[in-house]
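Multiple structures are listed underneath, in structure tokens.
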Structure 1
Amino acid sequence: MLESLGVSGIQLVWLLLALALALSFEFVNGFHDTANAVATVIYTHTLKPTWAVIWSGCWNFFGVMISSGTVAYSIVALLPVELVLNVGSGTGFAMVFALLLAAIIWNLGTWYFGIPASSSHTLIGAIVGVGLMNSYLTPGAALGEGVNWGKVADVGKALLLSPLLGFVLAAIVLLLMKATIRSQALFEPPVGDRPPPWPVRVLLILTCTGVSVAHGSNDGQKGMGLIVLILVGLAPLTFAINPATSAETIAAVQKDTGRIAESLATGGIVPVPASVDARHILTAALQRNQFGADSTAALARVNLNVLAAISGPSLTRTDQADQRREARVDMYLESEVLARLAKKNNLPPNIETATAKSLRENLKSMTFFIPTWVKVAVALALGLGTMIGWKRIVVTVGEKIGKAHMSYAQGASAELVAMTTIGAADILGLPVSTTHVLSSGVAGAMAANRSGVQAATVRNLLLAWVLTLPACVLLGASLFAAGLFLVFHVLGIR
């Protein structure tokens with residue numbers, strides 16, 4: 001077994017420990033975000049709590065299994081590029097463990113106090129903290145260098161706007177329902193333990209299902225991205241390059257790298273000599289987001305490396321772990337550099353936009369993929385977390401946001417908006433918070449109905465949301481520094 005994976009006994013121990021931490025993160029994530037999906041059906045007596053969490057857990061599983069992987073890639077794109085490239089090193093181990101431990105610690109703490117916190121904010125804060133500490137400890141680097149601030153800004157906007165959309169849209173949906181639906185029973189709170197009328201019950205079950213699927217497809221990917229990095233770092237023979245890469249993809253990469261080599265040569269670009277570290281030049285350019293003549297020459301060299309690798313035996317032979325890891329580094333670097341240059345409309349002379357896009361997409365498919373068993377493991381962890389740790393968050397969402405008991409229409413409007421918002425974010429590859437969207441939706445529905453909101457609860461929620469990012473930045477930075485000390489000075493891993 002170890003031979004087939006290309007790992008030693010100690011590497012297998014590290015692999016299992018890292019996978020356990022990543023799945024623990026998704027398990028605790030289930031305590032928080034998925035519990036929001038069942039709050040409305042429980043507090044409207046649509047489903048009994050046990051059946052609600054089982055139902056939601058099953059549909060979370062389905063959501064994870066149909067996820068596209070774009071959110072997972074967005075999370076990985078936030079990481080410092082040099083740590084992604086060297087994830088199998090001691091520094092890479094420290095990064096992965098710092099990210100996961102910071103997220104687990106904050107999520108457990110907020111869950112204990114019944115505060116619906118965002119796993120997205122938690123993980124992204126930890127990533128920024130690791131990036132800041134990495135730049136601080138790197139000689140000659142400016143503080144914050146290497147953090148993909150553009151990507152952080154994009155994700156931050158999604159995390160900021162999604163709860164505002166949740167509040168406003170849920171209020172609008174409720175008001176539209178009041179204007180168009182004449183059944184007064186829909187707008188009344190439940191009487192005793194009596195379930196709602198069947199049409200209303202079906203609606204609430206459908207919205208609960210939609211939120212569960214959307215949550216699984218979005219939040220499940222956050223752990224997937226880190227698991228893939230762990231696998232690449234510790235078992236490169238099997239996971240450095242997608243084993244399911246088709247002959248058509250390989251042929252397309254050969255064709256596109258050949259075209260780019262010709263275009264650069266025609267434009268007078270001479271590749272840096274093989275003795276020069278082209279990867280270091282491109283990594284520095286990505287860190288600073290500044291590209292010049294030296295990085296173009298380095299890109300020409302890396303492009304030739306990819307062309308040689310794709311044409312050689314390292315993609316098919318089972319004894320080429322180091323070569324496969326090296327090929328992946330070159331592929332990842334070329335893909336990232338082309339993406340940044342395309343975004344800046346600054347591709348090197350003669351390189352066609354269509355060729356660069358085709359190569360970028362094919363290289364991405366070869367270097368970033370999610371094995372089916374990873375999806376199954378994450379889906380199980382997320383679903384089990386829902387079934388076990390749901391109650392604290394459900395009580396907060398169901399009882400402590402509004403002053404009055406939640407009506408059927410309020411629950412349905414909040415979940416319709418949450419389902420739609422999270423689903424759209426999944427398509428766009430943006431990680432958003434189910435917790436924030438749904439909690440804001442409940443508050444918006446309460447406000448639109450003039451039911452009132454409990455100021456103390458809303459204040460605590462907002463305080464936790466505001467503190468999550470800075471707290472997790474500090475947690476991530478501190479745990480990364482501690483991890484580096486442990487890895488280098490205690491365990492002696494390089």
Structure 2
Amino acid sequence: MKKLFALFAFVLLSQAAEPRKPNILFILTDDQAPFDFKFYNPQSTLDSPVISALASGGMVLDAAHHMGSFTGAVCVPSRHMILSGRTVWHLPTGPGAKTCPPNLENNSIGPVFRRAGCATMRTCKQGNSYPAADKLFDVVHDATKRGGTAETGSAWHAERVLDYLGERQNKKDERPFFIYFGLSHPHDVRDGTPELLAKYGATNHTDKNAPPALHKLQPPLPPNWLPKHPFNNTNMNVRDEQSVSGVWGRRDEATIRNEIGRQYACSENIDAQIGRVLAKLKEMGELENTYIFYTADHGIAIGRHGLQGKQNLYEHTWRVPMIIKGPGIKPGSRAPGNIYLGDLLATFCDLTGVPAPETNEGTSFKPVLLGEKATIRDTLYGVYNGGDKPGMRSVKQGDWKLIEYESTTAGLRETQLFHLKENPHELLTEPHNLAKNPKHAAKLGEMRALLLAEMRRLNDPWRFSDQPADGLTPPAHGSKPPKRKKKP
């Protein structure tokens with residue numbers, strides 16, 4: 001009997017000593033440039049006390065990127081990569097569909113964490129996502145909420161998370177959780193709450209024929225604002241460049257400052273909603289055992305370089321904000337990271353001890369989060385070819401960045417070479433674009449070779465006319481991007 005009692009006591013002590021598995025709160029916004037935030041851009045006038053506190057209490061990554069898109073709906077491949085950990089040409093949609101593993105959704109975030117015994121919940125926008133994977137969380141509340149009220153805006157998504165946490169509390173559910181807290185803003189239509197619109201001097205402008213009024217409270221123009229992009233970037237007629245309500249085709253100062261004000265109004269509301277969720281986690285005693293990730297599906301231009309949308313490869317759009325706070329992450333830390341959104345699944349798994357699926361192609365950046373490395377890769381590749389083909393490609397290594405443009409339909413070929421330390425805003429005038437500077441001819445050749453190597457490594461199915469054809473037959477694809485439904 002004494003031996004049995006001792007064994008029983010040992011088991012209880014062993015269970016008590018076993019550390020609790022951490023939770024994941026993944027926060028994903030829709031269309032948000034990193035430079036909206038003061039911790040990336042000290043000149044920003046956006047107030048984001050909750051998100052800024054996450055940044056100061058955790059790690060900020062300065063080189064987090066989405067890998068790119070083959071469609072004007074950039075969020076579609078971005079969200080596929082987030083959920084599946086696959087690279088851009090290996091997704092179940094687009095040119096990689098024929099070679100993608102079947103039933104990939106069964107190896108996406110929801111099922112991976114459910115199989116590991118975690119409770120999973122998701123709220124996010126509807127449409128332009130990965131529907132087969134979206135529905136495979138235990139609890140799903142998806143709806144597109146881009147209005148200016150609690151019921152029609154970001155508060156709706158926060159309420160779904162708060163309801164879920166309340167139910168978990170009532171049921172005494174002690175399983176580790178994975179919460180996918182997605183928001184529909186600040187994507188247009190940027191209908192902020194009246195109070196926050198007023199704070200940023202912005203109005204929900206509806207007159208297509210005249211610009212809105214300037215207001216002293218509107219955010220300033222970004223340093224790389226232009227009234228027009230200097231050349232056809234292979235997709236200038238896409239919906240985001242022509243039809244966004246409140247902007248349409250205009251790039252004048254009043255329109256852009258008003259639109260950034262609307263963006264900020266929506267973003268500050270998101271900040272407040274995140275604060276409500278974090279307060280609930282603290283009340284439940286879960287906050288300190290939760291990894292919090294904050295990011296966006298991609299960036300956005302809103303006047304920078306004379307562009308409005310996300311169909312480009314400048315830093316304001318190719319990069320995304322990325323903050324991670326949680327156990328073992330040094331407060332106030334910062335690193336480049338050199339990560340893709342497609343690395344998130346591997347990282348979620350690595351941090352929580354959950355096996356990553358065999359279909360995953362991402363790389364865990366846990367070593368960066370723990371301060372063991374500054375980056376997980378040396379080279380970053382980006383693509384956009386939702387318009388004319390082959391479209392745009394970018395490669396970045398260190399401070400050097402190359403962007404190539406080609407439209408075989410329009411007979412267009414352009415090259416940009418930037419040194420980002422000296423030209424962080426990617427100013428486009430000749431002294432800043434180094435592509436035609438003879439002093440940098442060798443570096444241009446080096447970056448072009450690097451781009452080709454990345455295109456080959458990642459199975460990019462297109463080539464530029466001055467690259468080796470590699471025996472490829474480009475996918476049968478029209479020069480025009482697919483039609484997109486109007487946003488509510």
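Every read-out reported here was derived from the displayed coordinates using simple, explicitly stated rules and does not represent laboratory data. The model shown is predicted, which means the values in this text are computed figures rather than measured ones. Cβ atoms are built from the backbone, for glycine too; each structure is taken alone.
Which of 1, 2 yields -8500 for helix-only ellipticity at 222 nm (-39500 (n - 2.57) for each DSSP H run of 4 or more, over all residues; to 500), as computed? So the calculation was done on 2. Computing distance in nm of label points 7 Å out along Cα→Cβ at positions 299 and 323 across structures 1, 2 gives 2.8 for structure 1. Determine which structure produced the value 22.9, 89 for Rg and Dmax of the Cα atoms in Å, calculated from the coordinates; the candidates are 1, 2. That value comes from structure 2. Relative contact order in percent (Cα under 8 Å, 6 or more apart) was computed and gave 36; which structure, 1, 2, did it come from? Clearly, the read-out refers to 1. Mean count of other Cβ atoms within 10 Å over residues 19-26 was computed and gave 21.9; which structure, 1, 2, did it come from? The correct label is 1.
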